[in-house]
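As structure tokens, here come the structures.
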Structure P
Amino acid sequence: MSTRADGEQAGGRAGERAGEHYFTARPAAPDERREVEVELAGRRVRVETARGVFSAERLDPGTSVLLPLVPQDGSATGDVLDLGCGWGPVALTLGLRQPRRRVWAVDVNERALDLARRNAQRLGVQVRACLPDEVPADVAFAQLWSNPPIRVGKDALHALLLRWLPRLAPGGEAHLVVQKNLGADSLHRWLDAELPAVLPGAGTARTASSKGFRVLTVRRG
């Protein structure tokens, strides 16, 4: 479930070149750690990445479109979710810009979760990086942020969204970045058609468009 809409980006698919997906629980690619420098929350930082995790060599373009939309809010509280966290760029940005929030980082890739935890410690932010089933059932999210794994196929993607979007708190928002050429507009139509049945009062709007990506925002009324 690593956070990825732009699955073809160079440098982010080392695991797949070795014959595996980065959404596997235990990647077969050797766990070769490295440091890369990226910009998160307006500052240059060094983070740890590894093979078998999405976009191990850089901040991928889809996530780079999403991150500037995370607001700076030092007083906000409540739970927020990075769905498909990878090595943690979205969760880390949430922790840096909204330090009083309880930040959850969810992935099925255990190597990614280890990296997210290590990077949070490195940057001095609090992130709860865990497997999907480890998030308590009673937690509702004020915000959900994701660069979702479009390449898992529509059925798996839809099941993923139908699992997590109904966990938005009243007034909550989910922000999904999807590459236009990989079905952003068709996903928008699907959300409009299917989401009201499981999340009454919800609506979806395109809130940003850049570098061939759309950001779709689901708001729970």
Structure Q
Amino acid sequence: MTGAGTSAETGPATDGEHYFTARPASAEERREVAVRLADRDVTVTTARGVFSADRVDPGTAVLLPLVPEDPAATGDVLDLGCGWGPVALTLALRQPGRAVWAVDVNERALDLVRRNAGRLGVRVRAVTPDEVPPEVSFAEVWSNPPIRVGKPALHGMLRRWGARLAPGGRAHLVVQKNLGADSLLRWLEEGGVPGVSARRTASAKGFRVLTLTRD
């Protein structure tokens, strides 16, 4: 689910498969990719059938520098639509006192997150949406949401996880401007997610970062 666009390597077919399919039908074809996460060069495992299998997606690359270095931070945080894990891994590296959750419908993506967390020596709980215990609320949610799933599915996802923010909690969404970032912000400002306010907090490289705050 992570990402609004189409990976240059995987193309729209496998991108769509990732959004909607728990078990991708495409051949896995794992690969090792060198990326930069939390100001360090690391190697991760990716595979076909997950979003942006050959790199950190440009939208995610806009979001990652906004994750602060805070070893003292505690509480639960969520990477919503984690893919192979760039956001969750960055959270775990920069905020090791947090309980980091990585959520995706794609079981191949979740397996990759677990492998990559183990390789980097960090703890990430990689689970499907329904495996997050109902009593867990989140201090922060970080997401490059799947805009291409369509408004009804996207709005439903944001309502579901917006309701899981703790009081005063925040969600940070990166959305490509030409894929509807401004219209999504208007929907949020008009009360699309009950009990949550929204504003644009950053713009870079054709992307908007929208920050939602729970009352």
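Among candidates P, Q, the computation of distance in nm of label points 7 Å out along Cα→Cβ at positions 70 and 86 that gave 1.2 used structure P.
Comparing distance in nm of label points 7 Å out along Cα→Cβ at positions 118 and 142 across structures P, Q, the highest value is found for P.
Just so you know, all these numbers are worked out from the coordinates, no wet-lab data involved. Treat the numbers as computed from the prediction; the structure is a model and nothing was measured. Cβ atoms are built from the backbone, for glycine too; each structure is taken alone.
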